[in-house]
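*Asks:* Take a look at the structures below.
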Structure P
Amino acid sequence: MSPSRIRPPFVADERTQLVGWLDMQRAIIHYKCEGLSEADSHRSVLPTSPLMTVAGLVSHLRWTEQCWFEVLFLGRPADGPQFQEEPEDADMRVEGVPLGQLLADYERQCAVSNEIIAAHPLDQVGSHPDFRSAAATLRWMVIHMVEETARHAGHLDAIRELLDGETGYY
């Protein structure tokens, strides 16, 4: 069962609204995966983007969360697949990894990200010395992750429709 797709309250503090919108987009990612066969979750439907599968996008989002909040913001080592030079798009290469495992990894990473967001001021800047993007505030990073997650939720909308005709936002 996917997380609840509930919009944040109309009137709330900034952090509640930012994390609320991010959590809703994350929940949509889970929703787009519901009922999908294992084979379809790894099936490419875009000839010029063979790695852009449902499974590949879920993995990419998991590693993107880790990159922005753990590496760029907290300054932890850049050790995920997205930092590898080869193979290109390593974070989307998930042959043989079950979609359920990828979703569980994504959910755990989102929980870590939310803990980081809750523990730091939104005006605090990142701390990784090797990446220019670490100069952004936590607020900027959260807004970016809302944008990144929503953009890929849109990709999943189209991919899911091409796979099995399923459509819908709620």
Structure Q
Amino acid sequence: MSIRHGLLALLEHGPRYGSRLRTEFEARTGGTWPLNIGQVYTTLGRLERDGLVVQDGEDEAGRVLYALTPAGRAELGAWFARPVERAGRPPRDELAIKLVLAVAAPGVDVRKVVEAQRRHVTDALHEYVRQRAQALVRAPEHPDEMARLLVLEQLVCHTEAEIRWLEHCEARLLRRG
């Protein structure tokens, strides 16, 4: 996830200070991806160094405001136009690593590992579906709820895919004996 581009997207709405950017980012992503405030200010410093944002005065409380530069606006437009790269090395997945290592580990019942994970993921799926139902009700009245709804739907889809993959793993392990 590009925090850099996320902050640029939020600054498209006008000058903001760091903690407001953090709050808005977390609200827009449905609280799914919390940001460390130090990470926000470090990223703002890099964006400023790269000429993508500038300090734009202070608010009434004395907090430094950051604003997009034309170069920042161009970078944001290029980011939105560019597809997210899927080729190359896949990201590390702790569950896949755990199962791969469990297959050869002495004394580990891999099917129990799979079943424990499936129970956990199924519980998470139920929670995401519950939250999605709530967001669907609120979305027409609250435009910002649409962003949360999209995140929840992505979580539902990913969780359903993980359950299918776990079922596939279990079937393969059963065939192996």
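The numbers here are math on the coordinates, done by the rules we state, and not lab data. All of these numbers come straight from a predicted model, not from anything done at the bench. Cβ atoms are built from the backbone, for glycine too; each structure is taken alone.
*Asks:* Ranked on relative contact order in percent (Cα under 8 Å, 6 or more apart), which label among P, Q comes first with the largest value? Working shown, then result.
*Replies:* Values: P: 27; Q: 20.
When relative contact order in percent (Cα under 8 Å, 6 or more apart) is calculated for P, Q, structure P comes out on top.
*Asks:* Comparing distance in nm of label points 7 Å out along Cα→Cβ at positions 69 and 85 across P, Q, which is largest? Don't jump to the answer; show the numbers that get you there.
*Replies:* Working: P: 3.1; Q: 2.4.
Top value of distance in nm of label points 7 Å out along Cα→Cβ at positions 69 and 85 goes to structure P.
*Asks:* Matching task: 50 is the computed value of percent of Cα pairs over 26 Å apart. Pick the structure from P, Q. List each step's numbers first, then the result.
*Replies:* Details: P: 29; Q: 50.
The read-out comes from structure Q.
*Asks:* Okay, next question. Given a computed value of 1.4 for distance in nm of label points 7 Å out along Cα→Cβ at positions 61 and 157, which structure among P, Q does it belong to? Walk me through the intermediate numbers first.
*Replies:* Values: P: 1.4; Q: 3.7.
The read-out comes from structure P.
*Asks:* Here's a follow-up. Have a look at P, Q and say which one yields 4.9 for mean projected area of the Cα convex hull in nm², for residues 21-76 alone, as calculated.
*Replies:* Details: P: 4.9; Q: 4.3.
So the calculation was done on P.
*Asks:* Determine which structure produced the value -22000 for helix-only ellipticity at 222 nm (-39500 (n - 2.57) for each DSSP H run of 4 or more, over all residues; to 500), calculated from the coordinates; the candidates are P, Q. Walk me through the intermediate numbers first.
*Replies:* Values: P: -16500; Q: -22000.
Going label by label, the one that fits is Q.
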